[in-house]
Structure I
Amino acid sequence: MNIPSLLIPKGNVTYLHTKDSIEFAFSVFKSTSYTAVPVINSEGIYRGTITEGDLLYYIMDNPDKDLKKVKIRNILRTDFYEAVKITASIDKLLIKVLDQNFVPVTDDRNMFVGIVTRKIIFKYIYEEQLKTKYGT
């Protein structure tokens, strides 16, 4: 097992840009039913992950702000959902996925290349156990 074999590539991942507004982020969360989404900058570098809770807390603390004007970069927690390099060990990936529903993956330039979900890892482990048990 290696990270590239488990990766959902960037083209198949819902993500936001640091310049997107909070209002736009809400529309993304509403249309996808996700609770957390990776955020990249205009160069494609992974900057962090934003959650529905981040948006809700911001609104509660700033009820008079125009959500069309406030950018995600202003509320983004960059220490949340730390990414792993695509060349990282599976052990490092597994440790992260214990605490996160997905793990953002970057290349050596910190460019966002995709995610690995907890579900994908569980499915892989289950299929490997079936192969071992039934020899298929």
Structure II
Amino acid sequence: MNIELTEKEYRRLLDMVYIGNWILNSTRGDDRFEDYDKVEEKLFALAPSQGMKSLVQFWRGHIYPSQAFADGGIHEAIADYEDAVFFNILAEELARRDLGLEESDPEDFTELSERMEDYLEEFDRNGLNTVTVENI
């Protein structure tokens, strides 16, 4: 298979591959999905020939995204995603609790969506500053 990419498209592809592999493997410890690591390594291995040597580092015979790559803003994008997912899941779980829907789906999602919006607006205004947990 051959894919032609501009330098900018290739650089964006590296970002997407890194983000995808981060989501799949960052919490797995030694139980990583190695086939994804191999694809990431294969794509990052092309970086030096594309004038992007600073994006890779070599360690124990393998090629990895460099610290410069990791420090270049990619983790801020991941953190933004994680925050959005966290608050959406929290809003849905709290709304389901409030409506007694922990184990089922409503026939009409309107009430659930409206309750979730209330929580999301609160989180936008105050983050977690107004969230309390009793009995701890």
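Assign the value 0.10, calculated as FRET efficiency 1/(1 + (r/R0)^6) of positions 30 and 118 (r between Cβ atoms, R0 = 30 Å, to 0.05), to the correct structure from I, II.
This value belongs to structure II.
From which structure (I, II) was Rg and Dmax of the Cα atoms in Å calculated, if the value obtained is 20.7, 59? The correct label is II.
With relative contact order in percent (Cα under 8 Å, 6 or more apart) coming out at 14, pick the structure among I, II it was computed from. Mind showing how you got there, number by number?
Numbers: I: 28; II: 14.
Value 14 for relative contact order in percent (Cα under 8 Å, 6 or more apart) corresponds to II out of I, II.
Of the structures labelled I, II, which one yields -11000 when helix-only ellipticity at 222 nm (-39500 (n - 2.57) for each DSSP H run of 4 or more, over all residues; to 500) is computed from its coordinates? Working through the options, I get structure I.
Values quoted throughout were computed directly from the atomic coordinates according to the rules given, and no laboratory measurement underlies them. Here the structure is a predicted model, which is why all the values come from computation and not from measurement. Cβ atoms are built from the backbone, for glycine too; each structure is taken alone.
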